[in-house]
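Take a look at these structures.
Nothing in this text is a laboratory measurement; each read-out follows from the coordinates by a stated rule. Remember, it's a predicted structure, so these values are computed and weren't measured experimentally. Cβ atoms are built from the backbone, for glycine too; each structure is taken alone.
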Structure I
Amino acid sequence: MYSVARDGQRDRMRVAVVGGGPGGLFLAALLRKADPSVEVTVVERNRADDTFGFGVVFSDRTLAAIDDADPVLHDGLAEHGVHWDDIEVRLKGDVLRCGGNGMAAISRKVLLGLLQDRAREFGAELRFSTEVRLGDLDGYDLVVAADGTGSAIRTEVGLESTVDTATAKFIWFGTDYLFSGLTFVHERGPHGVFAVHGYPISDSVSTFIVETDEESWRAAGLDEFDVTRPPGASDEKTKAYLEELFAEQIDGHKLLTNNSRWGNFRTRRSPRWTATVARPVAFLGDAVHTAHFSVGSGTKMAMEDAVALSAALVAHPGDMPAALEAYEAAARPSVEKIQGSARPSLAWWEHFGRYHDVFDPWQFAYHFLSRSITDARLARRAPDFVASSHEKWVAAHGAEPLETPLTIGATTLPGRVVVPDPEWPAVEAPADEAGLSPVFAQLADLAAAGTAVVAVQGGTSFTRTLLCEEARMRHGLVALLVDPDLDRDKAVTAVLSGRADLVGADGSTAASWSASP
């Protein structure tokens, strides 16, 4: 890799990476590994051993690109990480496990140390406790902004992005209680509902992330900590409250703090990840995109960005605009796919109190684990869990989901697949969440008028699902899901999970589904 000097001669390329997190450090190592003539300088405002948060978790299925680029993460997880296969869901005294979910986690501090060593090994220069602006980086051919969701470089460049703020509140702790693997704990306490994402990151510490709704958060008096205070101070009142609330679940162990304070997850999307006006700048990781931690690891996405950017620079020596275009083209599809899956998952956490109160533990766990995957796909991953869920449904209803009769007033339907009756009122789902409020009001009016069944159609899969759940869980209406893209697998998932009571289809489709195994 090289830049083209003004006299037309090749010159060694100089890259400044702003941000010494996993994405920036991994990029530095990859660039030096690909071409030792490239001068790479990483500038990080914090000290080398500063880190906020506790652990980073990775799915076995998602690490191929990172491992192919360099074995540092693979080796680090093998030597310092914790691996597991089951996801555990705890609710109302029940413990349900779903296998086939190979995952591994590692302490963020350990991971950063490994990546720092790797970058130095390949000859990158690392500067810590150093604040920089673009004006401080004259002479570099490329500036890479890996400076996180509050990116100062993004602000300087004026790069556009949109941010959606979740309604759920979350806070990040550690604990000296060791979970056996990824564990979800749900409790309704005296002030409302609280849930934990827990997973081990070493032989002595687990990550302990708590989510709740704003009403529960305020009722518990946890809104008193001043989040505008500089990073470092932790919310000790919340720590004590949650230690007491979850005492039985963690056997009386303690929570550990590290800049632990409440926030609302912010999903960032950016139409461009690069800029060439004035000077070439490439953004990676949280600086341009985020996805809720229940689906995507921000660390994983940042490291994959690093792989794509390094490969693009290698493939287009001396042509920075082409390299930056190639980088976006390679990295963006994966991120957009993760963000697409993350929104329904994040919404699950915004509404989990409703699910806690409505569902039996087995259906709660199935609803949770099928939030972004169908019954058949989940069965390939965890056949025992899915088989048990079907068995619980049959034990309660006497038939498989789509063959289960449903009585509405004086009429009994023979199954859950129906040709929609034009006499049943219908609501149109909006194209996005911004349009949900008036349709929610329409559902409330239909319920007040004594309506028994409502068909939900139009919109997107996500908005249709939210309306079906609002209809059946809040208003007691029979919810009919009308989805042109529905197949039998998706229909089974919708009914078994409790997202809908009925699914709509034309006559021939309904007959074929009923005849299917």
Structure II
Amino acid sequence: MKDKTMKKNSFVSGAFITTLGIVLAKILGIVYVIPFYSIIGNEGGALYGYAYTIYSLFMSFATLGIPLGISKIISEYQALGYYNAKKKAFIIGKKVALLLGFICFLILLLIAPLLAKGVLGDLVGGNTLKDITFVIRVISTALLVVPVLSIYRGYFEGHRFMSPPSISQVIEQIIRVVVIVLGSFLTLKAFKLSVTSAVGVAVFGATIGALVSYFYLVDKRRKNRKKFDEKIRNVNEPIVTDKVIFRKLITYSIPFILIDVFKSLYNFVDMVTVVKGLVEYAKYSVSDAEVIMSMISTWGAKFNMIVLSVSTGVVVSLIPNLTQSVVKKDNKDINNKVNQALSILLFLMLPMTIGLSFLAEPVWMLFYGPSKFGPSVLAYYIFVGLIMGLFTASISIVQIMKDYKTMLISLITGFVIKLLLNSSMIYTFQQYGLPPYYGVITASILAYLVSFVICLVVLHFKNKVDYEETVKNFTDILCGCMVMVVVLFLMKFIIPIVSTNRIVNIFIILGYSIVGIFVYLLFVSKLGVIKNVFGKNLKNIFKK
């Protein structure tokens, strides 16, 4: 039987398919929060957040940007017709991923107590050093699987087969969610074990989900081997040695390493400064400070992941497509794809962000119940996802253009701003009578925004990228969002924005969302934005 999922995708259709898969995976990754939060509570949520923040940092070192490097190198060799080199790159990538994953697993396993001490310091009254050490060691097992899984995804994406990697992410998330919810429930309710044990089972879901997803992609590649071996160009392929491929792979991967590492460092800065800063400057209790930290690192971040998934989907599709344009030195196509990528991001992410901010109260009530800080945190923190998504796309474009100096300057500048402002902004916001945790969020927004602007400026002057079309689309999109907000605000006089009943909040959110989406799409379609952003083949894309 013909495998209909193994079709090569253009940039726009690939971006849609990849984004859809990632968004579905992230939605699954947030829906489980409703039962999981009620099972483990705030203290368990903070513990879960500690484990994932540290795991994310080590995962950056374990993968070293190699999956996206593989996608880029596969795409480049495919465009040049170097098919033997392409196969060698895949094999080398797997070996490197396995080795790095194992090394990082061992290191994390051994230094977990030191990391726990760095997180808590001398604070008492919440989770213990033993608790944090335990969950860190459990989640470290995922480092043995996820790196090589990521190599397979990069291999598929480099060939512009976007559906299988997207499906694998949904599969991974489904298995992970089942383990998290069912495992934590059984641990606490059936086996009567501790919250720490329940969180340990929950974080182990990352390992189980990755294993199932890995076997899916291995099987998919085995069944479609002929499609990967298909030759689209007949050239006299030179002999490319393993050493040359390895050097190229590392060269392409290092920038992606830095991107991931700096993102994780932002979270790490929050982890070591937020609780201490809120206790010292704002005189919060350790318990309240940990709750706010869990909202930023875990519960609020879940919604940011929905917004960020759009950026991830666009970037994953952009890398192989833009790489081919760079290899062919097609400057006009490069300019078009950069503008189209930015326009797609703004078209999808801006209304999502504003909508989630507007509905922060009912959304938080639905997922987590009543909260002193939750809706306030979400209403503002969701904008970090928007700016971070734009930054991710811009820094990836700079990387594809091989402008590593600009990329490094952008990353370092943003991180320094975050590092310098995090604690001081807590104090400043407290002094002016504003929520002190807004200072942390503002520091992140400013840091990512400065990095984003640096990339845009350099792309304009160095690579002659003209943003006239993007600016026009952005203006129309912003107007559409403003009209949407006005309509939703007027709806508040007819339909209450929040209810104490979770079931009622579902209908409130659905009602406001449907009206908001309809108003936004109607307005921007009248302005011709949809056609400008997605082109004339929109119907075919939606059909796919």
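Look at distance in nm of label points 7 Å out along Cα→Cβ at positions 200 and 272 for each of I, II: the largest one is in I. Computing FRET efficiency 1/(1 + (r/R0)^6) of positions 192 and 216 (r between Cβ atoms, R0 = 25 Å, to 0.05) across structures I, II gives 1.00 for structure I. For which of the structures I, II does the calculation of relative contact order in percent (Cα under 8 Å, 6 or more apart) return 20? Structure of origin is II.
Look at Cα Rg over 2.2 N^0.38 Å for each of I, II: the largest one is in I. If distance in nm of label points 7 Å out along Cα→Cβ at positions 56 and 288 is computed to be 1.9, which of I, II is the source? Only structure I yields this read-out. Comparing mean count of other Cβ atoms within 10 Å over residues 280-287 across structures I, II, the highest value is found for I.
Source structure of the calculated read-out (helix-only ellipticity at 222 nm (-39500 (n - 2.57) for each DSSP H run of 4 or more, over all residues; to 500), -28000) within I, II: II.
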